[in-house]
Structure I
Amino acid sequence: MIHLYYGEGKGKTTAAAGLSVRAAGAGMKVLFAQFFKDGSSSEIVSLNALPGVETAHPAAHFGRWRTMNDAQRNEISGSCRAFFSGIEARAEEFGLIVLDEAVSAYGYGALDREAVTEFLRREGNRREIVLTGRHPAPELLELADYATEMRKEKHPFDRGVTARPGIEY
């Protein structure tokens, strides 16, 4: 089935990591693939220590989309598309595939929308797939079997507290 964790609130990646831990504990092979991230977040350290869990991220990384220039956006888009093609080619190896920040990559056009929706239609009936990100396109919401919105009520960032290792990343 297809799981969608989305919204402006904290907890999307954390929920996906928690599901990955649960799936690994049940003996499933897990791919935790992160778009727009460089593989240095704290959850990656823990996930890499679990048997049956593989983590991955695209070769190119430039931080947040809004801070990239056009050349960087073109490069990251090419990198994300190649990365996604690699995930497609290996999908049958995994019982759970997490596409962390794929909702954002999809929304920004860094992924081929047709390739992603075809993949979800095909593989969502064969394995568990999780997508995370802020603003899902209507077609992603429609394809999802589970859709959970993370909505911020309150966050320390609003008081000037910066992101903390082990909590926000």
Structure II
Amino acid sequence: MAELHTIHLTVNGQPQQRRVMPRQHLVDFLREDLGLKGSHLGCEHGVCGACTVEVNGKIVRGCLTLAVQMDGCSVRSIEGLSQDEDVRDLQDAFVRRSALQCGFCTPGMVMAAKELLEQKPDATRAEVREWMSGNYCRCTGYHAIVDAVCDTLAARRLALGAAS
């Protein structure tokens, strides 16, 4: 049996100390050890994006990241992001544009969109589509998701312009 490793990390603002198997994936750790079921396990190959979480401010695929690699890191799952008022407008846009149907891809989509909003506040529709293409959605065909992200970008630009 493999030796357990002790890790110290912060998850959604809460300090954690856990013993983990060396080959346990981050998404499994979040789901099984911490009960955070929002990040989904889809392809287990880093392709679909359903397992997307944030580590030290950057999105990663939770199925390709080992829990032992998180020692000393700050992890934020969709549960932690959902508590953040900074994405309320994005969440509202997803609802308004019907950008969620079965909901399986939604947590990863919101995590990816949040990073886009931060890194490329001037993104074009084509750039939004390209950015979001790393996360698979089999229900919406991406149009509603891209619409929701573009609506949020436009509203934020308008609010920024009004504040100037």
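Of the structures labelled I, II, one was used to calculate Rg/Rh (Cα atoms, Kirkwood Rh), for residues 34-89 alone, giving 0.96. Name it.
It traces back to II.
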Read-out distance in nm of label points 7 Å out along Cα→Cβ at positions 50 and 66, computed value 3.1, structure in I, II: I
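Have a look at I, II and say which one yields 16.5, 61 for Rg and Dmax of the Cα atoms in Å, as calculated. Each step should come with its number before you reach the end.
Details: I: 15.3, 45; II: 16.5, 61.
Source structure: II.
Figure out for me which of the structures I, II the number 1.00 belongs to, where FRET efficiency 1/(1 + (r/R0)^6) of positions 2 and 122 (r between Cβ atoms, R0 = 25 Å, to 0.05) was derived from the coordinates. Please report the intermediate quantities before stating the final value.
Details: I: 1.00; II: 0.00.
Derived from I, not from the others.
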Which of I, II yields 38 [relative contact order in percent (Cα under 8 Å, 6 or more apart), calculated]: I
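Compare mean count of other Cβ atoms within 10 Å over residues 10-17 across structures I, II and report the one with the greatest value.
Working: I: 19.8; II: 13.9.
Structure I gives the largest value of mean count of other Cβ atoms within 10 Å over residues 10-17 among I, II.
Thinking only about distance in nm of label points 7 Å out along Cα→Cβ at positions 18 and 74, which of I, II has the largest value? Walk me through the intermediate numbers first.
Values: I: 4.3; II: 1.9.
That would be structure I.
Throughout, read-outs are computed from the coordinates displayed, never taken from laboratory work. Note that this is a predicted model, so its numbers are computed, not measured. Cβ atoms are built from the backbone, for glycine too; each structure is taken alone.
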